[in-house]
Structure P
Amino acid sequence: MRHRRFGSVHRPVSIVGQGTWRLDEAPCRQAVEALRLGLDLGMNHIDTAEMYGDAEPLVGEAIAGRRDEVFLVSKVLPQNASRRGTVAACERSLARLGTDRLDCYLLHWRGSIPLEETVAALESLRESGRILSWGVSNFDEEDLAEALAVAGPGRIACNQVLYHLEERAIEHAVLPWCERHGVALVAYSPFGQGSFPAPRTPQGRVLERIAAAHGASPRQVALAFLTRTPSVLAIPKAATADHVRQNAGAGDLVLSEADVAAIDAAFPRGRRPRTLPTI
């Protein structure tokens, strides 16, 4: 598993991590064992959120006794992101996770509370040691520029956004902005929402051909494509051991220029949308 820098955070983070949205829909023991296997395979980046139901307690159980191995991320809902609300939400997440700190804490999406309030709360949490860094999620380039103006350079560790082969809108402006400002880009739902190309479709055949050449799977090829640039990491969810191993295997797969060109042609990024796609 390859690791890379997480924005302004000086710590190696696995390029393929472990997402936990809807993880609580799986049997509890199975979900916990899947997360632990991911850690065994080098996927030290675990992402969760207060919005994710019972995912935080499952993560807490999975990392018990292994906290120092983990780059742990959670998120505050925008309606809780006031000066006091952010701190309270963070403390609730810490309690559910059974830890005294988060490696990164994100504003889940932009809400009506002024960024100045949220950033002030995040900075207070960082100064107290309850979080080691902070970032944002679902921010377009205008939101990012505003957050940078409020916080100053070097404070925004990451921007977590929707990014998969059939949804490449972030490549127009968001990804270049993050690259210019040293902000990691974290791809959530990297396989889409039940829309991964079937093997017999034209796009699916492209992935199958490239996968066969590398002794890999089409989903591993997709993850390798998304993480092909140094600033991008991905956080697919996996609730079974087989899926965990599949995801981890993508962390060592490097595509050729010809592979990238073929995927780029099969999955064109299209025109820049008016608003940032989210789910």
Structure Q
Amino acid sequence: MPTSRRWAVHLLVVVGALVMLYPLFWLISSSVKPNDEIFSDPGLVPQTVVTDNYATGWTALGVPFSGFFANSFLIAAAAVAGNVMSCSMAAYAFARLSFRFRRLWFAIMLMSIMLPIHVLIVPQYTLFKYLGWVDTFLPLIVPKFLAVDGFFIFLMVQFIRSLPRELDDAARIDGCGPVLVYWRIIVPLSRPALITTAIFTFIWTWDDFFSQLVYLSDVSTYTVPLALRAFLDSSGGSTWGPMLAMAVLSLIPVLGFFLIFQRRITEGISTTGLKG
């Protein structure tokens, strides 16, 4: 590629990146602006820097924002543990074990990926209401231990199918049953797919708003997305400065998680996609 063309491509990529990152820069800049300057001045450099937005937003709802972070971390960590364990076990069964109607159940699992959550929310809410789980974390955690995320099952099935079956046969010769084959052979070799599942589960659970809005109503159980929504009153008004300040803080765990495991995400997806 000629040097001029290479520079043009790099310049185009940089401009595109700046356009994509502008909302993030605007959010950070607006979090230290006075309320009357946030929408009147669209520039990224604040004329007046106000750091009180962070202190005000931290206690604006009558409960320290640290409680909302703790709730989100608890739900996200439990969801990660549940998805990694249950989805890997279901994927192992579909990829390696023989049982009646396996292809039928696999097809049903794939069809479940196509169902939007809005179709399932009413029957699920009815069930959890009957169990007395509404306004607790259980509806957001327990299903994750029952392999309900078909996307991750499908991802792991594709990965496990790429592993040599000779390894399973060798383990059986050594006296391993299906459980030990799963634990000693499949789990260690499926690390890229497991890490990918953990990363996306954490990010999607942390950012989830709809499910948490349906099941959580007490302020003490609010997660970070619900706490940010609580800054808006019924008329649509808001203390924008404190809300944007807390929005900036809410991005730190997700951005940190993504930056730390960025290479793992790429490896997991590329490995799963290339081996089929």
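Summary of computed values
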read-out: helix-only ellipticity at 222 nm (-39500 (n - 2.57) for each DSSP H run of 4 or more, over all residues; to 500) from the coordinates reads -12000; which among P, Q; value: P
read-out: Parent structure of the calculated result 18.6, given that mean count of other Cβ atoms within 10 Å over residues 96-103 is the read-out and P, Q the choices; value: P
read-out: Which of P, Q yields 6, 24, 30, 21, 11, 7, 2 [P(r) over Cα pairs in 5 Å bins from 0, in percent, for residues 64-103 alone, calculated]; value: P
read-out: Label whose coordinates, when P(r) over Cα pairs in 10 Å bins from 0, in percent, for residues 144-183 alone is calculated, return 26, 40, 29, 4 (choices P, Q); value: Q
read-out: Origin of the value 22, where relative contact order in percent (Cα under 8 Å, 6 or more apart) was derived from one of P, Q; value: P
read-out: Mean count of other Cβ atoms within 10 Å over residues 40-47 - structure with the largest value, from P, Q; value: P
read-out: Highest-scoring label, criterion being mean count of other Cβ atoms within 10 Å over residues 128-135, among P, Q; value: P
read-out: When Kirkwood radius over Cα pairs in Å is computed for each of P, Q, the largest belongs to; value: Q
read-out: Structure responsible for 4.5, with distance in nm of label points 7 Å out along Cα→Cβ at positions 120 and 248 calculated and labels P, Q on offer; value: P
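Read the figures in this text as sums done on the coordinates, not as results from a lab. Every value quoted in this text rests on a predicted model; they were computed, and no experiment measured them. Cβ atoms are built from the backbone, for glycine too; each structure is taken alone.
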